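What follows is a set of structures for review.
What follows is calculated from the coordinates using simple rules that are stated; it is not laboratory data. Model, not experiment: these values are computed from the prediction. Cβ atoms are built from the backbone, for glycine too; each structure is taken alone.
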Structure I
């Protein structure tokens, strides 16, 4: 749990720092500024999602595995989607563009895994 909280905090701090750089260090109206803005929005939202996944405590090994998988998917999305946008905007690395959809799919998978973990009920649990 501690490691995921640290990752969430670092991801949030990086998002805010990169957003500030994008807003103040990149030319107004530039494509780079727009890409950094989009990447930081997604990164910050998913840093908060990671915190939520860390805070969720589920009973049962299957639900815990789903939560770990959700956290990994959110992290993969931040690295792939946001990382690709940063690489394009800040380093002009257009070759990173094909990676962004993979990161977007990772974000979607993370949200679905989080929902599955919340719905998971052990077989021996009483009906609700």
Structure II
């Protein structure tokens, strides 16, 4: 049985980068239909438009591709409230707490990110994995 995994925006952005070891590691994580959230789609669009200078049509295509490769978890008012509880309990930033809340709501067992402590277990069921550590 495959373990359900959530991918944070930073990993998505690495997958889009120029060929490198990080690009290959990040891209490989999409093979098992991971979970992302509407927050990840929004942050990816922002980076694509501003930092990568992709045209609107290319950004739209990118988001559609991500939506087909991943299960997309919608951020709801309940997710926002859960994220506030996570932020209070663990003292994570707002955006990290929102990612964690969405991953937990989607029943993911792993969260791929480089923004949090590798190996940390959140709520006894979500393990943080930095996919770029050797």
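For the structures shown (I, II), distance in nm of label points 7 Å out along Cα→Cβ at positions 65 and 81 is largest in II.
Volume of the Cα convex hull per residue in Å³ computed as 109: which structure among I, II?
Values: I: 101; II: 109.
For volume of the Cα convex hull per residue in Å³, the value 109 is produced by structure II.
When helix-only ellipticity at 222 nm (-39500 (n - 2.57) for each DSSP H run of 4 or more, over all residues; to 500) is computed for each of I, II, which one produces -16000?
Values: I: -25500; II: -16000.
Source structure: II.
As an exercise: Rg/Rh (Cα atoms, Kirkwood Rh), for residues 33-72 alone, calculated from one structure in I, II, equals 0.97. Which structure is it? Walk me through the intermediate numbers first.
Values: I: 1.19; II: 0.97.
This figure was derived from II.
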